[in-house]
1. Of the structures labelled 1, 2, one was used to calculate distance in nm of label points 7 Å out along Cα→Cβ at positions 175 and 303, giving 2.4. Name it.
2. Out of 1, 2, choose the structure whose coordinates give P(r) over Cα pairs in 5 Å bins from 0, in percent, for residues 143-222 alone equal to 3, 8, 11, 14, 16, 15, 12, 9, 7, 3, 1 when calculated.
3. Between 1, 2, which one scores greatest on distance in nm of label points 7 Å out along Cα→Cβ at positions 183 and 287?
4. Using the calculated result 5.2 for distance in nm of label points 7 Å out along Cα→Cβ at positions 119 and 167, pick out the matching structure from 1, 2.
5. A value of -8000 was derived for helix-only ellipticity at 222 nm (-39500 (n - 2.57) for each DSSP H run of 4 or more, over all residues; to 500); which structure in 1, 2 was it taken from?
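Nothing in this text is a laboratory measurement; each read-out follows from the coordinates by a stated rule. Fair warning: this is a prediction, and the values are worked out from it, not measured in the lab. Cβ atoms are built from the backbone, for glycine too; each structure is taken alone.
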Structure 1
Amino acid sequence: MGFIWFWIVAVMLAAYVVLDGFDLGVGILHPLLARSESDRQIMLRSIGPVWDGNEVWLLAGGGTLYFAFPALYAAAFSGFYLALMIVLWLLIMRGASVELRMHIDDPLWRSFFDGLFFLSSSLLAVFFGAALANVIRGVPLRADGYFFLPLWTNWRVGPQPGILDWYTVIGGVVALVALAIHGGLYLAVKTEGDLQDRARTFVRRSWAVLFAITIVSLVATIAVRSDALANYSAFPLAYAIPIVVIGSLGGMLYFCRGKTDRRAFASSCIYLSTMLVGAAISLYPRLLPSSSDASLDITVQNALSGPYAMRVGLIWWAFGMILALVYFVVIYRMFRGKVTLEGDGYGH
């Protein structure tokens, strides 16, 4: 049961990153690609009907984590309390910027919420990337299962790190660049004309940065965690994951140059998914490693709920996921095609 729930949570978080990732990417690119008010409206309309639904995967993943691994949930909130509150504020700010921007027809009002949309989207990408890097690197867990992390210490990786150090900054940069490109590829699918061309150009120009920082992050992970490849060596088939990562990176550039936007966007989805799956394989069975003493690691075995709760919960989880998947299929099918400024509401 522990193995099943570990991968259920991992898949749900990967779904959130892939789906809400392009929403964040559109926010990051909002001031960079838009040249007019119509461009800005089209960019917002491209995510309008789906952005809030995409965030459901974050809430569902967090709820599943609390249900399946309560000890991990308690420990994470003890040490990441400030960071989690900042993420919550940023999510609220982003939602407000999307929903309130068009309420008053005033340039200053719209400019304020445009800036809020860009700032919250960019910081969310950085925080999510740094959060994953913190989990991979490890935190200073105590014997009681709790820990405290300052925002930063000496920027070095060690037994008593901060939330920010050179490794977690790399994680934040990877997330920022990857989600910006993910959003650019999504815009290439959903828009047309000059805005579509600018999105493709951004992807082509930024691709080399993503490729380089991805390689740097993989090397840095092996340097930070000497046992990062232990599960890969035990199960050599897992080495297909980094091969798929590199292949998907190549697919993003190749298909973008060929203007086959859907395939380029699919390659980006594969890239994000396999990066997260690779991290999960590296960590298993650890959920939150200790940076000082491996015996204090929070693992699947010592954080799992009771067996009865796991069995019953799996039934209800499956029922809820069926409803969620039906909802997403209907919404995305209704929203297929290019975005325009015509029609009521967000339009499509």
Structure 2
Amino acid sequence: MNTKKVSSNIIKLAHGAGGVLQEELISFITKNITFKSVNKGIGVKELDDGATIPLENYEQEIVITADGHTVYPLFFPGGNLGTLSVCGTINDLIMMGAQPIALTSIVIVEEGFKFKLLEKIINAFNFKAKEANIAIIAGDTKVMPKGTLNDMIMATTGIGIKDKNIKVLDSNLKLGDKIIVTGSIGDHGTALIGSREGLNISTDLNSDVGHLLEIYNALKEDISNNNIHAMKDPTRGGIAGALNDWANKSDVSIVLEEDKIPIKKQVNAICEMLGLDPFGIASEGRALMSVDHIRAEEILSKIKSTSIGKDAEIIGVVKSDNPKRVLLNTIVGGTRFVDMPLGEPIPRIC
């Protein structure tokens, strides 16, 4: 039995917020699982965006992802709990190189919650699934006593399918790969800050919450030909968490160019006001990609041709020096490390 000690004897909010503390919690929960994969597919051990079940005697495999959604407030600029639940699940499947085909849905509601609010959330959930041409095939509903739950949470399972030869994995970065981000970073987390009680922040910033199917469809050929080696949506922990995860699992370094990373003025302003690092703030409608350097400009052009990828940029490169680290070449000419966040500085962002 694994007897590694945890850093605290209680669960903290930060344990569910990405970064180092969440890794500790996940390790504690999963350390004694006996069977961690099926048919030698990707499973719990890899801690990727999803798992795979290779089908014997077929050239394809099933891709499965599971996600809990506890965002607060339930309604935020640009979306709500229902929108986020569908889009986040779809995006996790896409990050594995899979075509999403179906969802399951678990709805847990607190006693006293208003039907008119539930209707708005479920309508948004159903609308986004229909928009993506994805079936909702199963689910469960529970009601908790008043005072034991803060309004409502949802949990989803996503089901997709992909060819076995497609290898889009956190551990699959190659030396020389170019790092692409499909749009501005940190929009979701900072938009939520402005909508929370007591902070008195006025902004026109909306969450970037949305599914990435348009970009997936534009890049199907490159995904099939393994020109895209890794994809990840930088949710909890932001791009700092996602890129450090890649560098660690692939045993490489990632060198970023600060002047190439798209960040909206509103995001920078809110982060400066509150002392936050935009690199650690969540996005819910963006993807990071590690792509073959020869095909990078062509792949970037395809992303930019979509309505949701117009602000995409090549922001860095994969190197061998300083393995397992992420470095940033700053605008002023220096270089600094971009560390794995301890946790998402904004709780309950997804």
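1. Values: 1: 1.6; 2: 2.4.
The read-out comes from structure 2.
2. Details: 1: 3, 14, 17, 15, 13, 11, 9, 7, 5, 3, 1, 0; 2: 3, 8, 11, 14, 16, 15, 12, 9, 7, 3, 1.
It was calculated from structure 2.
3. On the way: 1: 3.2; 2: 1.3.
Comparing 1, 2, the top value of distance in nm of label points 7 Å out along Cα→Cβ at positions 183 and 287 belongs to 1.
4. Working: 1: 3.2; 2: 5.2.
Derived from 2, not from the others.
5. Details: 1: -25000; 2: -8000.
Label of the originating structure: 2.
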